[in-house]
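Each in structure tokens, the structures are laid out below.
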Structure 1
Amino acid sequence: MADNDTILYDDGAIRCDERQLTIRRYYPWGDKRIRYTAIDGVERLPLTGVHKARKWRIWGSGDFVHWWNLDTGRPHKDTALVIDVGMRIYPTITPDDPDAVERILTEHIIRA
């Protein structure tokens, strides 16, 4: 991130600036940065009903499709965002404000 990039959202785990999405604690060794130009789409995934068990996926993957960053607060959240980057594995995040992050990503995907 350049020093002059405006931070659009930051909850400590998920950060959006003018150019990219940063998913903190994605890898054991650090963060994952995804430029908006690399994102094909974003989809909401409810963590209720039949998907309730996914709340307990604190980090990693349970289905070899979704990869979850480390988020010890996930059991208290109801919505995840699945990021389509055109690969077999979908980064899946649970921001504190999923509406704001979804809006930011959608706006930047359209402009990218």
Structure 2
Amino acid sequence: MTVVVSKLASTQSAVKLYFYNAPDGFLKPKQYAFYKVVRPGGQSRITLPVELTNGEWAVAITQDTNNNDKLDKNFVGIPTEPFAFSNNVRPRLAPPVFEDCKFTVDGPGKVVSIELKP
């Protein structure tokens, strides 16, 4: 499968992709199935081939624009750095749930396109 992330805020800062395959661990620290860190190398979009087992998955993405190796947040806990979720879910007052962000992998060729939210 392939994940395409567009509208990167920085063409140099690391993009972190967190892959989840269980609703109960979604967005909880260290509960992802695995994660990848990609440097855009001057591009405003990245394309990342990923091997996922068949089943339901969700992806959370952050971009560390100040390169401090963490997702910066404001005083109420809202991220101040770019982030996104699979299915381009845009949370309003609370983090999204796995059900809203999930997609199904049932063989090769799946492409998931996600736009980063500044």
Structure 3
Amino acid sequence: MAKPEHTPDPEVVAAFDAMIAGVPGVVRKGAQMPYVSVNGNMFASISKANVIGLRLGKVDLAEFLEAFETISFEGVPGHFMKEYAAVPYTLLAQPDTLRAWFARSYAHASALKPKATKR
């Protein structure tokens, strides 16, 4: 029996697309669970709960969690992802701020050791 398909919230996907548009060359992947990666390292995604997660360096992560009073990103229920912060819904209405944090996320992921991709 096939698993039921997950359809991400169009508003969250639109905010995600607007956010990634701030960094040239970044392309969204994944139809059911959108994400972006650089050098084989994922650094932002949308969970099945329609929450955007950003991968940040240690200092930026602490700053983000405190500034936006949010929590670690839960990629799948019960699994909190190390180095990721959950983007609060209120931040989706602040595209410039969201793009600035996405740029920090991209910079952090770009500095990580490249991983081999499966494709």
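Read-outs throughout are calculated quantities, based only on the coordinates presented, and are distinct from any laboratory measurement. No experiment lies behind these values; they were computed from the predicted model shown. Cβ atoms are built from the backbone, for glycine too; each structure is taken alone.
For the read-out helix-only ellipticity at 222 nm (-39500 (n - 2.57) for each DSSP H run of 4 or more, over all residues; to 500), a value of -500 was computed from one structure; give its label from 1, 2, 3.
Values: 1: -4000; 2: -500; 3: -10000.
That value comes from structure 2.
Between 1, 2, 3, which one scores greatest on distance in nm of label points 7 Å out along Cα→Cβ at positions 15 and 63?
Numbers: 1: 3.0; 2: 0.8; 3: 2.1.
Ranking 1, 2, 3 on distance in nm of label points 7 Å out along Cα→Cβ at positions 15 and 63, first place is 1.
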